[in-house]
Structure P
Amino acid sequence: MQNELINEGLTLMLAGMGTVFMFLTVLVIMMALMSRLILRLQSSADAHGPNDDEVAAITAALARHRQK
């Protein structure tokens with residue numbers, strides 16, 4: 001009786017620890033993939049940069065905001 005209870009407890013412990021380990025592994029992999037995706041998207045957006053019209057609009061908006 002006691003031996004069965006210990007075996008059942010160990011089995012439950014291993015199942016729980018295995019589940020947590022798998023979840024954390026998937027979490028780390030997904031975070032690494034998202035980081036690569038964000039860096040790739042960010043570098044492609046930085047390559048283009050703002051054009052002259054956007055710079056003029058931002059400058060005008062800042063000037064108007066500072067006048068208030």
Structure Q
Amino acid sequence: MQPEQWLITCERFAPNAPQQNPVEDIWLQAKRLIREFYFFCQDFSVVKSLFELSVDCQIFDFSKLHEYGVFS
């Protein structure tokens with residue numbers, strides 16, 4: 001089977017290179033929200049809820065996402 005016929009293409013990121021990995025930007029936004037509302041974080045369930053809210057309720061459009069074509 002030729003690479004053009006593959007259903008999935010694996011993109012390799014350099015190890016420990018956050019500037020290449022679009023997931024790092026998602027983590028950064030989620031952590032930023034938690035830091036802004038730290039005063040509500042009395043226990044881990046609140047932290048978890050804030051994190052899920054930040055990830056579930058956004059459409060991510062980072063410039064690095066478009067570097068990977070169909071992946072984004």
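Values in this text are rule-based calculations from the coordinates and carry no lab data. Keep in mind that this is a model prediction, so the values were computed, not measured. Cβ atoms are built from the backbone, for glycine too; each structure is taken alone.
Looking just at distance in nm of label points 7 Å out along Cα→Cβ at positions 18 and 50, which of the labels P, Q belongs to the structure with the highest value?
Working: P: 5.6; Q: 1.8.
Comparing P, Q by distance in nm of label points 7 Å out along Cα→Cβ at positions 18 and 50, the maximum is at P.
Between P, Q, which one scores greatest on Kirkwood radius over Cα pairs in Å?
P
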Distance in nm of label points 7 Å out along Cα→Cβ at positions 10 and 58 from the coordinates reads 2.9; which among P, Q:
Q
For which of P, Q does helix-only ellipticity at 222 nm (-39500 (n - 2.57) for each DSSP H run of 4 or more, over all residues; to 500), calculated from the coordinates, equal -12000?
Q
